[in-house]
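Heads up, there are several structures right after this.
The numbers here are math on the coordinates, done by the rules we state, and not lab data. The structure displayed is predicted, hence computed values, not measured ones.
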Structure 1
Amino acid sequence: MPLIINSTPNSPDYEIWVVDNASADNTWEFLDDNFPEVKKLRLKVNKGFTNGYVESLAQINAKYYVLISSDIEVEGNWLLPPIEMMEKNPEFAAIQPKIKSYNKKELFEYAGASGGFIDYLGYPFCRGRLINHLEEDKGQYEEPIETFWASGACLFINAELYHKAGGLDNDFYAHMEEIDLCWRLKNMGYKIGVCPKSVVYHMGGFIITYGSPLKVFRNHRNNLIMLLKNMSFSEIIWKIPLRIALDALTFYKMVFDGEIKPATGIIKAHWEFFIYLPKWFAKRQKTRKLFAKLPNKYGIMQKSIVAAVMLKGKTKFNELNFKTKSIG
């Protein structure tokens, strides 16, 4: 696989930045010795995944940002197709590549696959990944389409709109921060998409281990915050209580399955959501000021993804009969 530096045009229009988020190894010296042409930015204190971008992007001027995690491997032609798509379709604020598993390269990867969606209760799923069911990539999702969210593992985003929307929410720390950002952009009237012609491989579980109490906590807490910030009031008054009830069922199932320690993450998530509720409402008020008269709600499936998978046994995106919109 090519290095990012070898697949980037040799032009002043393109810059590669490495953000050293207070690393404790020799990252800085390694870059100096091996890649002196790469621009570097060092943060003195590691305040989380989101903060690395929040602090660094405020100091970088560009037309487009490509946020790419350190656990990503790229294919040769990964960079230009999404940028060309955004140039051709300026109504798209953000686009992701097709994301496949680093360890099992025939499979789609959990964090994005071939485009992200949510159901009417705010549960995320992907074209190529329903809950924990990962599909094998057989070329079935090669069409570039409009989606609801694009993965933060490798996110192409209009820099001006990124800042206009308020950027990544630093209180999320990690997990669902990109869905929250994309939802704000959709509420502003813009579109999100996927460009499968561009392919990258994601290691996954690199920031916080899959199945850990911390991951369970951040997924459940951040999802509730995201719903409160971005849904209409007529939705949150019944959907958030329903989500909390469904979280409770998840908690009991995890305990029954012997996953007692990870299950405590749900209790902590609900506790932090309620104890800081005034803070989350303040974020909601700020977010509501960005709303367009006609928010773009495409990409929300008006059915339950949990019911589709758990009760009806659906494991593939095409089985949902979800009508997609191609990008010209």
Structure 2
Amino acid sequence: MRAIIFDQPGGPEVLKLGEWQDAVADKGELLVKVHASAINRADTLQRRGKYPVPPGASPLLGLEMAGEVIGLGEGVDKWKIGDRVCGLLGGGGHAELVNIHQDMCMAIPKDMSYESAAAIPEVFLTAYQALFWLAEIKKNDHILIHAGASGVGTAAIQLAKLMDAHVFVTASSPKHDLCRTLGAELCVDYRTQDFHLEVMQQTKRRGVDIIIDFVAGPYFQRNLDSLALDGRMVMLSLLGGGKPDHTDLASILRKRLKIVGSTLRSRTHDYKVELTQGFYKFAWGEFENGHLKPVIDRVMDWSEIVEAHKLMEENKNAGKIVLKVS
């Protein structure tokens, strides 16, 4: 089969469309013809040699896919040939074929394209895990979402609004309109404004209940300062570095803060199955009725993979960059 491959770590230019051994459906798995996949930050890190592939996962890039079932492994009883499915992967989505356990698949809504479906699994499952499982979101919580126009950010805004939350985001000014359209009440330009000052003014010095953070080091102290009593912070990445510029830990005790770090790719199979099925039960009807939608910056042919990685690393996308597997 054809797949996106690279021979050695490096910049986007190391990526190419090449040949790889065919995927095979094992016991309990589906063999899926991939029609669309999407790029995530983890793909760019893996390409640079900074994200080791979890044991047992495909070494190919691509953490999500949408496609058509063309083969059934032994014991599959929930799907049939021809079903349209999407799902989260440990790797391998940037290929013509992929094998995925039947319990990890979600049925693509009748009127949804493969490209739209491919933009759902990784970012919405990550956002759902962060908000509902880790931060334990409640009705009317005040939430600060950093990188609000990213794939996970746009998913988190929408999921939070389903809980009638008050959503604040950081993003560059050109991306504010998108965030407001999705439901953000306050948009802070991280380049020219101090999000802590803006949040405290907006909340009348109370602070927010939840922070979803990808930046880490440079934001850590201001995040602590921005949290309300019994606030919760979920850290999903270290884009700004892993070492805080300055940290006063007293507020963690004084405000009874909870700080949780999480990744999704390295979670156990059972964890990911439970997460997928919980998310599907909670949210899938909202995709079908239009209350939730994947936010897509652009759809590109997978032959344009080098340019697609450049766009992500230059932060030029608002929402997902989707690859059409042609």
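What to note about this one:
- Answer label among 1, 2 for the case where P(r) over Cα pairs in 10 Å bins from 0, in percent, for residues 45-188 alone, calculated from the coordinates, equals 11, 32, 32, 21, 4, 0: 2
- Among 1, 2, which structure scores highest (criterion: relative contact order in percent (Cα under 8 Å, 6 or more apart)): 1
- Read-out helix-only ellipticity at 222 nm (-39500 (n - 2.57) for each DSSP H run of 4 or more, over all residues; to 500), computed value -7500, structure in 1, 2: 2
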